[in-house]
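Q: Take a look at these structures.
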Structure I
């Protein structure tokens, strides 16, 4: 692999994005040296940084860089104070994030949720509900459903002549059989590498989409007889995540349900700052073009203060090495280094508790240093 150049587009974005991206690149450079890799990292603006630099959230040059790269390492975009100052279609989440998903066909989002035993105190659930440990992978369909279905509009349906104006908003939830099949295959293949259990989430008792989703997932499951499949309504799934999260291994969700449940599951790990994610396109062998980002947002209130937790961004690098380059040993080295840094008592403010006798509060930079040193 040392003769191959790993071409990475690094888009740090807004808020804490540049700080956590700096630490992720620091760790990646250590991995590059240890595993004799050749990594080419090219940074470019996106989000409000893109608007300030080139007038739009996804500058043409940034998009071109992404097309010329093997994958995208992404920070976060959006600033609540500035977002309302431009039309919603031009705001970073729509104009940059959603566009990139569509542009590269990133249909499969993987969000691992793992609670290290040392951080049991950070989980809102009692230790009894945590069992022997929480380890869940949410697989979310990313390019279909209500977020992309048409028609999507807000319109006036009455009013005028002194009458109160009545507005109507329309969002359309659409799925086709091939869209469901391809995300189901991703989920089943992933479950095979874990504990061989898959829970498919739907709302088949109310939604036509849910009926089709359940039927297609059931059909696909026949190709994976070694994986146990269960179906669960989304409202029950949300409740079960809080009552007994250890029952889940892989959770397969459509776009909106996955968005909601993956954030709920994130709370089980104690902080969004602990959770990476991978958004993948079509796979070739053990590799796919991917978009890798932390699960959290821009957190502008702590930006520039050396307070942000860089672990989610660093673990996103591990996912990148595994899914886009097939470098499982390098990915594991990062994951093991994160575990070692936590076990040694390093805590950013979001996961710190004064009740821990061996814990010490560290900043963004110090946490990155500790992980890099443990590679």
Structure II
């Protein structure tokens, strides 16, 4: 009697399995193969950029400091002086700079640029209609979204902004729009996010200041960038724990491991040759109501000093070498108004540690 080999035994078992068992097994094996490949890409990306200097910065918005009843000048000076931040993202809100059509008031952004230059900090300047912080689209009240004339008005505004600041040597880059195609967040529906408009704005910035890179931020955690324009740098935002307003109405923890973002950046770099930066790392609460209206306990559910340290460590493991945090005004508010310096001190330690990497 012929002895049946182990290979034949396995083949027979597989043949006898029903398709209802085979299909899930095929799916599981396919998923495993994808994980192995993406993990390999992530490892390649991290290793390739590992020797590059690590830069930890933050976004600063003077109006957000005022929301916390803080003095914006004092807050930014503390961020630059006490914290030691040397990379900043500033905003150029259309409704604040051109509240009256054709009349520009750059005074608020001017002093921010001056202070950054005083401390030797590099600046990324957000430009366009959609910029960081609610309501995302910061159009003046005089803009009429029902016709296309507003697009010409926006281009004129962006031209004024770029011409105002392109002579600043510490201006490092522009961020054009903010998560432009993210239509589920912000009050932007009346304007329409067409690729044609984005390309026009991109070409405009390049024509005005061809020497500086333009960052375009991705719109969610899942998709990969396709189509034009192809920016000089891709920006990625990372949020870990947020309150879900839409379905569950509970806190939700994004399950992505740090290497997922490295794999994503690696695939983008392989396809386009372009680098990626983490332009918005969650280091402030995302709860069911406004931050000031939350109790300390509620704020701490999504961000506290320990979590801040953990989030920065997570960001470093993604392989990104430029990381801008999000919420420095809130840290300072907790320190100055609530006598809780724990977040501020954690951020200060993170900045000091980043200088050694």
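Q: Of structures I, II, which gives 1.4 when distance in nm of label points 7 Å out along Cα→Cβ at positions 107 and 187 is computed from the coordinates?
A: The read-out comes from structure I.
Q: Consider the structures I, II: one of them gives 20.2 for mean count of other Cβ atoms within 10 Å over residues 67-74 as calculated from the coordinates. Say which.
A: Source structure for this number: I.
Q: Sticking with this one: Figure out for me which of the structures I, II the number 22.0 belongs to, where mean count of other Cβ atoms within 10 Å over residues 83-90 was derived from the coordinates.
A: For mean count of other Cβ atoms within 10 Å over residues 83-90, the value 22.0 is produced by structure II.
Q: In addition: Of the structures labelled I, II, one was used to calculate distance in nm of label points 7 Å out along Cα→Cβ at positions 51 and 171, giving 3.4. Name it.
A: It traces back to II.
Q: When helix-only ellipticity at 222 nm (-39500 (n - 2.57) for each DSSP H run of 4 or more, over all residues; to 500) is calculated, the result is -11000; to which of the structures I, II does this value belong?
A: The read-out was computed on structure I.
Q: Check the numbers for distance in nm of label points 7 Å out along Cα→Cβ at positions 123 and 339 across I, II and tell me which is largest.
A: The structure with the largest value is II.
Q: In addition: Given a value of 23.5, 97 for Rg and Dmax of the Cα atoms in Å, calculated from one of I, II, which structure does it belong to?
A: II
Only the coordinates and a few stated rules stand behind these numbers; no lab work does. Model, not experiment: these values are computed from the prediction. Cβ atoms are built from the backbone, for glycine too; each structure is taken alone.
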